[in-house]
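These are the structures in question, set out in turn.
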Structure I
Amino acid sequence: MEIVRHQNINMEYKAGYTIRNVIEKNNIAVKLISISNKYGKMEPISHMEAMIVVLHSSGGQIFWGDSRENLDKSHVLDTGMTLHISNNEWFAFQSELEGILELVMIYYSNKK
């Protein structure tokens with residue numbers, strides 16, 4: 001068994017969010033993601049198929065679509081939701097001005 005304290009994991013800063021690589025082995029990756037306006041605006045990204053669990057949402061929202069320029073769908077996120085991101089689907093998260101969004105992302109990884 002491996003027990004990991006989140007505060008002991010290095011945080012990587014990206015435009016609009018932070019990410020902590022919790023586990024990446026046996027072809028599975030688990031990441032902790034924090035979305036907040038204090039990190040700027042998140043740029044749309046395309047990702048391999050993933051499951052995302054919303055740990056906490058205070059004014060969080062997801063936008064998605066078929067291209068980076070066309071995120072024509074959106075949904076308000078609530079704590080306790082699970083999202084399935086299709087392979088190569090474009091998406092971006094956003095939080096209200098003082099809001100925060102805490103997520104766990106799980107996906108297949110080629111790294112061992």
Structure II
Amino acid sequence: MAERDDNNSESVFTMIGESFRGPLAWVCILAWVYGTVFAAGGVVAAVFFFCVDSLWARILCATCFLAAMLFVAAIKTFYWGLLFCQRIERKLGRLERKITQCCPPGQGG
């Protein structure tokens with residue numbers, strides 16, 4: 001079993017902070033905005049669910065709530081996948097730098 005390299009391990013908060021810097025920052029911002037908007041929509045639908053009296057309105061509110069929460073789950077899953085993809089790219093970059101420091105190109109070895 002491989003040992004964990006604690007020098008290069010990142011916390012989740014560091015990964016989230018790094019996601020807002022770089023070429024895909026706009027995608028991360030968009031994911032957070034959409035996630036927040038749909039979460040708020042789900043909360044509004046849940047509140048209206050308990051305020052309405054007709055069965056049709058309750059079904060409508062429940063459907064809106066479920067659709068909003070499913071969208072939030074999908075966008076957050078996409079965001080976490082993007083986070084870990086960026087993490088892997090950074091680790092590959094570090095590994096590449098280590099390899100070039102150990103064996104400069106053209107020396108073969």
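Please treat every number below as a calculation from the coordinates, not as lab data. This one's a predicted model, so the numbers in the text were calculated from it and none came from an experiment. Cβ atoms are built from the backbone, for glycine too; each structure is taken alone.
Quick notes
- With relative contact order in percent (Cα under 8 Å, 6 or more apart) derived as 26, matching label from I, II: II
- At a computed 2.7 (distance in nm of label points 7 Å out along Cα→Cβ at positions 63 and 87), which of I, II: I
- At a computed 0 (helix-only ellipticity at 222 nm (-39500 (n - 2.57) for each DSSP H run of 4 or more, over all residues; to 500)), which of I, II: I
- When FRET efficiency 1/(1 + (r/R0)^6) of positions 23 and 55 (r between Cβ atoms, R0 = 30 Å, to 0.05) is calculated for each of I, II, the greatest value falls to I.
- When volume of the Cα convex hull per residue in Å³ is worked out for each of I, II, structure II gives the greatest result.
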